[in-house]
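Just so it is clear, none of the values below were taken in a lab; they were calculated from the coordinates. Predicted model only: the values in this text are computed from it and were never measured. Cβ atoms are built from the backbone, for glycine too; each structure is taken alone.
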Structure I
Amino acid sequence: MSIDTDDFRALLGRFASGVTVVTTVDAHGHDYGMTVSAFSSVSLEPPLVLVCIAKDASVFEAFERAPTMVINILAEGQEALSHRFAGPIWDRFAGIGYTRAENGSAILSDVLAWLEATIVTRHDAGDHLILVAQPERGQVGEHRPLLYYRGGYGRIDR
């Protein structure tokens, strides 16, 4: 017997996580991005990370086909970016600061850290697609992380 969906959501809401915005660009130069809290390291040798993309996400098809991506780890105070990339805004990149990674994907301004990665494996997992990717390069900033806990944002004091 499976756990009730509402109970499962409540239980997982007790797990504090960081917040990322994952970006990619297609062959025509169109940018895609979405807020993702399901991000994790997988392996140190070789270096691998994963992100989970909801199949009902408006940008799902772009990530389903993407060969590369950038994982932008948001910093404290970037709640508006998190909302922007989670919401129904069509042009999520309009009016915000970003640069381009070598793979062409957007690196958002003032993030805590970013990883440019090549997608090496895709796994079907219920209502999500798991993208496993190998980081090629990245950079760390000096900010504090943006945390997500029980449906809201939090902070860490250290």
Structure II
Amino acid sequence: MTALLTHSGGCQCGAVRYRAKGELAYPHICYCRMCQKASGNYFMPFAGVARQDFEITRGEPSWFQSSDMVRRGFCSACGTPLFYNIPEADFINVTLGSLDNPSVLLPVAQSNLDSKMPWFHLLDGLDHEPAASTVERARTIQQSNHQHPDRDTETWPEEKS
């Protein structure tokens, strides 16, 4: 018998957390202008999960009705985009970047290519910045990091001992 996959995720501050059981369907990248504005980025990656296999485990997302057909869920505390929801559908899409382990899903398709940046093919040729982090800078960031860790926590923020 195979173990049932479970994916957890949430927002940057930890106020909203969710769990999705089973395979995440149709991981893809959307380039439409609405997704660009909703993410503040050039694209938004999504995958779907059946509603019966999805649950909010902490907090409540806020919702923005971005069109007559779709509403988008996000954290009102930190602004992280979390969901693309067609209320009548039997699934909900989660943003792949909000997963605790986003590297487990390779997108299988791209949509709305008419809005894709025409220069994306040039990105691999851009200069690379040298690693700017010094040990001291990395330690300072780690000690002052307020971002929720990439795992479920019993409470958040965790109490400091």
Structure III
Amino acid sequence: MTTKLILTNEVTGLGTAGDVVDVKDGYARNFLFPRGLATPWTKGGQRQLDQIRAARGKRAIANIEDAKSLKASLESKPVVISERAGQNGRLFGAVSSKEVAEGVKEIFGKDIDRRAVEFVTPIRALGEHKATVRLHEDIFANLLVQVVAAKGAVKA
């Protein structure tokens, strides 16, 4: 059986917030609902969704140019993040999307949503890594994340 849902957040491979999707019952019950990523589809929910889309459409047209200029500035220089690391260059943990979003705000002075930051692979070592930032529906910025050791972080 399938269930008709309205996504409340972006789900990679499924859709963005506001999309109406059909998914298997178990996927909805065990993954989407507990994480707050979707709500059941209703006629009232569909009406509210149409209003949100109309408001978003008015904002989006103005934001395409902003997104393109932000993409150009984000791709111009790397985001430097200092983390605690061991002697072999491995981090204690991994760099989170929240840390990347804070780094972007610090370096570029622009707020980006941490949920818009995606990594190809988790960042668990020092060096240069790539991340993708969704700025608009079809505008992605390829971000270079440079992870350096925090001062006094290398312990023998």
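When distance in nm of label points 7 Å out along Cα→Cβ at positions 38 and 94 is calculated for each of I, II, III, the greatest value falls to I.
With mean count of other Cβ atoms within 10 Å over residues 30-37 computed over the structures I, II, III, the top value is the one for I, the highest of the group. In terms of mean count of other Cβ atoms within 10 Å over residues 102-109, the structure with the greatest value among I, II, III is I.
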